[in-house]
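Next up: some structures, all given as structure tokens.
Derivation of every value follows stated rules applied to the coordinates shown; laboratory data play no part. Here the structure is a predicted model, which is why all the values come from computation and not from measurement. Cβ atoms are built from the backbone, for glycine too; each structure is taken alone.
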Structure I
């Protein structure tokens, strides 16, 4: 396979599925389609990314069944080639408000149990918390969110004010962090949501491992719940199955800590997505989904965060649109 030729073909391809950090381009080859992932130059860093995705995929390959295979990686120019996963993006067949296919909940729980068996990720940064130090791990998360807020607070002061994002948005999280329960760390995907899940033939494949961490498995559950927007009965079924399937040491004290991580994720989304969506509106797109859906999504995220700031009057989409424009 001429990997550089694949890269060059991907670069000139006009149809890319863009995330926040990579463009994903399908390229057809004589052996079948593949996906070329090319980093987006100059992307604002709003998530922890201490591991290279190719290192993560190599580490999980013997243990995680439902992840794409890494076919090639190149440092200069930077790109990866992943196997192409045929099927439907879950968000296309079951967007928020629509029940997911019956197998999806079991597939998600199986993923989390498989991640619990992955050995410690290689090349752990020197600053990384010791195993079971959930407080230090959580502080890494909120410290990054605070840095994002501090980075954009001057340029986006008017936007933050109009959306009632307070000057100290992470204050509610600090008290919650102090009471976290120590738990063994696992590999954490940290981005399992409807647009990163391919369903086909009664099974699910989980994409985009660029945000993977070594940390608290309850955090992975919290991020997933936050980003999925499950129906209430789906939420309850997932949590019940997760608790039954995970090793008991990984679920100790989970109820309080799940709520703590959810509080952080709601606040983070309100800050990060206000900036990201404002940038999209300023550029006039391209939008990941229709503009009214974009507004509804950000409005819901802001309203989920507001109770943590003791603001009990919800925003409406018109107010959010005015702020963004």
Structure II
């Protein structure tokens, strides 16, 4: 929706640092109302850290409460860089944390202490890359993430990541998880964008995710009339002109015009971090690469459009 009061954008993310500990919560802010020029807040230092669970957080997601009563950050409970020479991704996906780390805030400046919430069932190997949005029909927040599911308690045998979903109203208590997206191949990093009232198809839902299978669809886009509706393919291998090794799509709309931005996180190119694409037709599947001025190694997060009051408060606080 075109927001006359909209001004500036806030990015929550972590930083990839194999030699230190940057698996924490960082904030970057746009330079004024420009969605393509950014600076890291708090003199480049993190604003939040988890001492719970694995003591690391990745893939944070920042969302605004629909009732105007604050904000939440949800993140993967994972510390990958622990001094080991190599990362055993298979072990991490079989015996990782089934928890998410959650923070609450009334104003984006003051944040609660972190808490762990268990969302994935015992047959899950992990709970990675959580995101959420408000479901107007039920009044719940739908929370979704990727998990491998196994048939035995030892989590042996073959499996693949699929997307699970549950519901909450307070980000404290959650319903049992159910499978939302299982296409028989490795799918991770789901993000959802719902068209606004002044968009061509109000309420239409677009989902972007990463097909991680060999020679798969990579970043793909699908569309449906509702979150639990019938999904139709729109595009595959989005951003393949940038690199094959991209993941963690995030999508947001420009405050003042009908233009959308799709960022993809490159782990193949150096320096690692987000690259940007744009379109003026969200349902076309046609995305054009565009320059993005963002500090290097800014990894997997989400962008929150701000009001001018919020922008000024966050910029001043950090």
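Could you tell me which structure in I, II was used to calculate mean count of other Cβ atoms within 10 Å over residues 26-33 as 11.0? Of the structures listed, the value fits I. When mean count of other Cβ atoms within 10 Å over residues 98-105 is calculated for each of I, II, the greatest value falls to II. Match the computed value 0.99 of Cα Rg over 2.2 N^0.38 Å to one of the structures I, II, and report its label. This value belongs to structure I.
Have a look at I, II and say which one yields 4, 15, 20, 18, 17, 13, 8, 5, 0 for P(r) over Cα pairs in 5 Å bins from 0, in percent, for residues 130-193 alone, as calculated. Clearly, the read-out refers to I. Out of I, II, choose the structure whose coordinates give helix-only ellipticity at 222 nm (-39500 (n - 2.57) for each DSSP H run of 4 or more, over all residues; to 500) equal to -14000 when calculated. It traces back to I. Out of I, II, which one gives 2.5 for distance in nm of label points 7 Å out along Cα→Cβ at positions 114 and 186 as computed from the coordinates? It traces back to II.
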